[in-house]
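Colleague: Multiple structures are listed underneath, in structure tokens.
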Structure 1
């Protein structure tokens, strides 16, 4: 039976002589969506993150074109943008100008437009790639969790392969992150791009975000599975932005309590709360952080940390934010140790149950820090009520950048139970609830294919 990628290759081949020129080769790439099992919400504070590549993937087919025009088709939507909108006189434009031109030219409802064109812009500005002409891009975008990162990654991989650009997978992922923030207007961090580019199918990608370095991969134990649930269009990102600010405030207050200047604190802890250490944080600093503090009170004493915009009338959960970053790092490391140790069947069962408990603990610590939402809480309660006897081991709200509402650790045969939960909750909340599973490789390990025959 042909794979989804094989079917896309057949679709691209059928476009030769119509959308594509019949005489020039076509390069094809794929990139998965993603969700984090643990750590993604606390990665901003330096916590180890465990990322999972989902089965839903974006497929891209790209053909360089001597005409300086970028043409993109996705489904029934087709539009174009002159290469001159991204570069002038052989030099790339500034990101702000590119973002404005991309936004002005976006087709209605084409969320993938800025991600795909952002990949072009980032390669030009970050990697100094010079594109002598335009291109034709056939895109089949996924709409599941982590879709934005997969749109950019599939496009970027097809570009560098078609043009023979030598670039490491990590640098390609960092370019996708820059594209999301500077052109797409929403930087969700390095975890999503790293998964969409670098992850191996069926393995957790371990990301050390200090800065973004892959710390290897980890096979999930036999008989286990990871699923993502999404309510409607997914969670709001407001809580995550507020948490990032609260974490920066907590870091500044801890530095002051340790009688360190900001520069000295960075020299000791590298700018990350997670590096303070769980025991030292619990003994010396946690109780010094107020549970709630207004932006005005913080600014009056400390001023604003570099690059952080604090709203004077906002109330920030400093203690919960600091605790989430420090203890989140410990939770992720503990889960990795348990999963690596799950060799025998008996030990595997105990370890998976413990990882499920760690996920549940993470969920409620995130809620205390203002992350997640009521949909995630209610779905987590439903998963907990179904319990281990029905194959559901644990759940938590993942990083909101993934677009998923809940990530679930389950036994491999629990899909039916999760679908039943999704259907019941959809009836209660009045919104569609999607279930996403499987696993596919990142665009780098997946490699590219080429259609070159006439």
Structure 2
């Protein structure tokens, strides 16, 4: 018994597990099945030579005491099993063939045959393997076999390699504390509140990404841009929604150095660049127009656009949202893009899987975009057309609401922000209306502001006219 006494194991524990000495050299550890019958004997010497009975059934050590426990503690080796029994834990087991040097996750690995031979009823598995390379490999193998949802792990005190060393250096009370404080193994997609403590504290202390103002005071009162959110811009065709959004993006690139990835196949990329350089230079592009930009101004503007805008194109097919988000991910990682623009939604493949309805297709499209925004900390804007609206008595259309967007009510329900850009013929202005702001007060509120389109500068400008002056000589221009 002196060998075990040196390791803090009492005579009572040794006798409980029916350990004996064979041929004066080999310490024999009997292995028992759940009914108590002996099915194997493992032998070891003080110098760490090992052998087992030939052709014996591979079972877990201490399986007879632990097989029906709700919680199982997995350790590495018979000595650690005895250590935990000494500390009052009978629900502890060990594999008969030790730990692998490398985790290979081979389901046919004979080292783990004991797991198949010894079914366990436990709903919780605490992994207490050695704190070394082989122990970490065994840890990984056990998690692979039992699943993360069942597995918990322990924290080792500094300088200790296994459970017996902890017991000898710190006592049984420390073993009890370590097991009581075992940590749930992280499960992908499932988190505890404590895992968010740091981020909640940051929110409390004001240490978080603040919404970005566009730079137009009237607009900033009702609409700001917060990373990780999903925005929809709607409006009747040719009412200016795409042009207004381009100006917002250009303003953010100028003032905040943001970069954007754009999928906008309604026009060629060259035509889109034409619009962006006009916004950048505040001058006309086309020949024959007054205030036309010079070639040097064009080159300077293109160089600036090249630093802030990237374009997704497909030559021979209509891409689906998975393709667009995959390319946008590359743009975020490679170029540091802060926003993704899909303009318009109806240029994305509408092919549905199986018997999927249109509203389900829209729901999944929005969900993927929102997940992309959160995961990559970017803003996603989608330009979406409304359904055909009825005319009012004056022959004009009302500004579309969130529920007028073509496809499904999911646009209203799932979006973080919905903007309507609407041309007011009576007042000869452009109205920008916030139809939805999920977190009002943080990045906007429900409201409206008006802009005029200055044909000379190619810019939407805040409407500062008095109520009795509403004439704009360039009103006939088409914006989208």
Structure 3
């Protein structure tokens, strides 16, 4: 007798939980998709393609909506018998502009089964020339999509270089559009005026998913990926609530749902009675517990450089016994900690709220009595994860190299304020 379960009990056959899964229907981004189509229409009408800056938090559907919108445009262009191509790259963390251009070259070459070039060793002008040579393959409209564009150390150079392709007489039969997808909305404020002028971009913002939107998407994925009757609407909403506590990233929500199914599958193997194979809350709780360390690590690693600096500031405030604290106090500490920082209180608040939405920072709503000297309503921020975890995860970012404090002093004060134990301090300092 086989020891394997050959009949699906929890999951349906198929790939509903694979990273490359694309549902037949596109859910809960109708407004953004319609705006996308509006901005892509000029290319369909024979006009220059629109350059776009797409911003929003991670897990809000930016990349999937971009791919879906471009696939719709590709169908229309094909129906007209016109050439249309896309090159999609994901920028590497702290990659240079030259490395990003090289990545575009190699993506084109790989698509044509040709040998790639090294990411280093070529002069910048040589890389640009190789890019232009690769573009000679294309006619019609080409969209270059750069995901995680805020990870490029100098995105201005890349975006300007791509925008100027249309000014060259070398490509009379080609028009190139650029789409930069950003997780850090403040990056657009840092783009130089010359870049914005040459790009002539339109901006499209993706807000976080609401509870109802998350529930709809999880319901669709449940129907596609689970045997009928395994996941009830109540459990879908329970997953949604857990996801919102974790920051509202739809990818985290889908991963939680999948892992909950795996927990249930293991439970069913041991059960004598398999008549009731429904997912229970304990399965979801167990899945959340197993995924939390991985999720926190990925979330911290995926923060922008400024986001990591702000998290470090909140961690130091905690170590000093000064958290939770108001935005104004954290802004002053941030400027004192990070050399050359000119972060405004408004920008600081934006990052703090973003960290709160990602589940890394707790936000308390303070509503003082009118008679209090600090009357009125305001927020205070503190860590929602362990201080030791923050310092351990941030050590790879080498933030301490550009700060005005030593980790030894920070950890010493954290021990004094009972925020770290002596063994925890020892573990942290061994990394730094």
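Colleague: Here distance in nm of label points 7 Å out along Cα→Cβ at positions 4 and 260 was calculated and came to 7.6; which of the structures 1, 2, 3 was it taken from?
Modeller: 2
Colleague: Then there's this: To which of 1, 2, 3 does the computed value -13500 (helix-only ellipticity at 222 nm (-39500 (n - 2.57) for each DSSP H run of 4 or more, over all residues; to 500)) belong?
Modeller: 1
Computed from the coordinates by the stated procedures, all read-outs in this text should not be read as laboratory data. Quick caveat, the model's predicted, so the values are computed rather than measured. Cβ atoms are built from the backbone, for glycine too; each structure is taken alone.
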